[in-house]
Structure formats: C-alpha cells, structure tokens
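We did not get these values from a lab; they are worked out from the coordinates using the rules stated. Since we're looking at a predicted model, the values are computed, not measured. Cβ atoms are built from the backbone, for glycine too; each structure is taken alone.
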Structure P
Amino acid sequence: MEYRFVKALESDFNLGNLISVDFSSMDEDSELISITEEIFNEIRDCIKTRGIPSLIWFKGINESINLLNFRSIIKKVKAVYPNQKIGIYLNCAIFQDEYLRENFYTCDLVAINLNTVDISSFLKINRCPDSINTGKVLEGIIEFRKNFKGELGIYTMFLSDINDTIENVNNLKKFLLELMPDYYSISNYTLDGFNPVSDEFKNQVKKILEDLPFKVIFMF
C-alpha cells in the first residue's frame, strides 16, 4: 500500500520507533470524512505491516481544517489501539487560542517549535501570522504546561544571522526556566540557503544552557 500521509516507521533516538503522519500535504478543499478515513487506513495498514510503534507522531497540524481531522483520527486510533501513545509537533502560534490548545491535553507528547521569545522578531522567526500576539502565545504555552499531564518538549532551530544571538539564547533560557519542559531540543536550520551557525555560537549556546534542570538535546 502506498501512503500519502503516513511516513514509513522511523526510529528516533529520543522518541523511539514511530509512525510519522504529516498533514501538510492535505488540500484545504479536501473532503473531511474521506481524508480522515484515508489517514486512519494508512495508519492501520502500517501497524499491521510493521507492528505497534512507540508513538504515532503527528505534524503539519494548523488551526484550521487539519485540526478537525486530527480529533477524528485520534478517536479512531484509540478505539482500535487503546494503549497507543500519541505525539504531536506544533508551531507555537496555536497556543494563543485556549480552545485550540485544549485539543492536545489527551496527547502523550506535545512538542512545540519556538525559535525566539523576543517580541521584535517573534512573528517572523516563528513563522506566525500577523494576527498572533507574542505575549498571549507565551502565556498560552505556560498555561498549557500547568494542565498538561504528558511529556512536553520545546524545539528551537537557530538560523544564521536571524536568531543566532546570545541575547536570544538568554531570553529563551529565562522562559524555559519558567516553563520547565521535560526536554529541550536545539538544532541548526541549514535549508533554504541558510549557512550553518558558527562554531563559536554553538559553543556559547552549550555553555549557557548546560545547567538547565531538564534534558537538553544538542542536534549540532
């Protein structure tokens, strides 16, 4: 069976064996019911072929049509595989809205992409629409943490000459100490023509963040 949304079973050093489900290829004009069934059938076929994964990992969710499919798919998965763990990777912008973030309390793992907390560059670096309020997003993440019973991870990608400043690192650290996630993952974005951040910056980042009281994963 060829899959459109489900990626082959992958192995991740932090998450274990996982099935990755990517909503980003979904057309907003797609029929909700048919897409939900298609994704669920792909998940079921992958599990039948490759076995139960440590986690079904969803990404590409946004605040519009994909969220409706996500809720429906989770219900179907849990009905057939009640002990299956669910993880999701989200852009920080979605946490501004209390109604939206309530959809993720039942997940076992929530990973949030957050590349800066600086107001002046927040929308651009975190790829957020102009309607997003930086303060409300950060407050929403903090509030989510208070009520979330699963594992919370924060992911930061440093982009050369964009957010690779010591001030940004220190501000992120301050926010992380308030948030207290279960782990923090740091990587270096080198696609779309971006050069790697300097070795000096990498060393400074490691020195600044090495004393955080939770797991820190350096992906460079």
Structure Q
Amino acid sequence: MELNTLLLPLGVIPSLFLLYLIIGEREGKFKEKSIIIIYIGGIVLGSIIYIMEGMILYPMIMGDVYLNLIIIFSFIFSFLDQLVKLAVLNLSTFSDRGLPLYGASFSLGFSSVFAPLLFGKTLEIGLENVMLIVLPFSVMLINCSTGIIIGTGIRRNLRGKYFAISTVAGMIIWIAVIISIVYSLAGESIISAIFSMCSIVFSSLAFIAVYKKHLPYAMMDRRELRKL
C-alpha cells in the first residue's frame, strides 16, 4: 500500500476536524466566507509549494545526505512555508479580529496536501515503517500552530518576532521529517520511527500550547488585554 494513497483522504479530513475544533467556540469573531476562502487558498498554495520542495528534496535524499544539508534545507523549506503564510495573512482582506483563526485555516489547508504531494510514489508503507504515517499529522499540527502565531504577530505588529519563532518551529519538524524519510529509505526503520515519534510529540505539544494558552489571548484586542 502506497503511503500517499493511504494519506490522501486523511489529509483533508483531520484538517477540517482541527479547523472545526478551533473555530467552533469562537463564533462571531471571524467571517465564515474568509475562513472558507483562505482554506481553499491554502490547498492551492500548499500544492505549489510542496511540489517545489519535493522536486528539491527527493533528488537530495536519493544520494548521500549529510546533517549540514538537512539543517540547511530544513531552514529553507520552513522559511518558505512561513513566508507564504505571512504574505497571505498580510492581505487587507483578512485584517480583522479573526486573523489568528484565518492563519489556522490557511495553514490547515496548506498542510492537508503534504502527504500525497511531497512523499511521492516511492515510499510504501509496511510494518517496518508504519510510523511514517504520523509525519503528515506532525506537519499539520505545527503548521496550524505557526499559522496562528503569524496571524497574531501581524495583528500585534510583531511580524519579525513571531515569524522567527514560526520558522524555528517549522525547521525542527522539517529536520525530523527528512531524517525519518532518509532512514526509512535506507532500511533503518528503528531510527526512522524514533524521529517520527519525536516529530508528533513536539508538534502536539506545540499545538496544545498555542490552542490552550496562546489563542485565547490572540483573539483579544489591546483594551481587553489591559483588563487582565
């Protein structure tokens, strides 16, 4: 069974579930039309970006891979991912109170196409590399978190600081993703599984922190924050 075939329907479904979880308790604080438009825009731009990144990544991992190359390309990929979010969320169309939620919606649409477009058709899933299944979910969780963070940064006029935080977080996941794939292709399934588990643990903790602690404050304006 090919990994991308398995995860194609599991990309959109979890992303829509997470989106519902995030916006469900915040009715009246966002425009429903904007949520839908930016989610679809995320799918379109995510398809383009991941195809570009896949064209760079696969020739690299098929040859000799060194840690310095993994770090460099992880930074480049993360920087590009966050830059796209920053550019879209900066549009005046989305400049209202719901900006952090639009960041989540765009990022979930963006990452819903990660598995089928980046993994390609060369990876097959079996008992020896079953932990690769968690990688797309790790990417989805970290992208959702960084989308909320970047949206908050734009809203509070702290773009540089929040962009840097998001880039570092995305880079960590990219390092885990690349190493997991490299070791899986090399037949080192235990090491691949370890990095896959590290990716889902880190991205889950980041999402919980952003959803539970950061998002409630991100939705408040300055007047509300002063009252705390």
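Match the computed value -24500 of helix-only ellipticity at 222 nm (-39500 (n - 2.57) for each DSSP H run of 4 or more, over all residues; to 500) to one of the structures P, Q, and report its label.
Numbers: P: -11500; Q: -24500.
Computed on structure Q.
If you work out relative contact order in percent (Cα under 8 Å, 6 or more apart) for P, Q, which one comes out largest? Mind dumping the intermediate values first?
Details: P: 14; Q: 28.
Of structures P, Q, the maximum of relative contact order in percent (Cα under 8 Å, 6 or more apart) occurs in Q.
The value 1.5 for distance in nm of label points 7 Å out along Cα→Cβ at positions 142 and 166 was derived from one model only; which of P, Q is it?
Working: P: 2.7; Q: 1.5.
Value 1.5 for distance in nm of label points 7 Å out along Cα→Cβ at positions 142 and 166 corresponds to Q out of P, Q.
Can you say which of P, Q returns 31, 15, 9 when semi-axes √(5λ) of the Cα gyration tensor in Å, for residues 70-133 alone is computed? Let's see the in-between values first.
Details: P: 29, 11, 8; Q: 31, 15, 9.
Of the options listed, only Q reproduces it.
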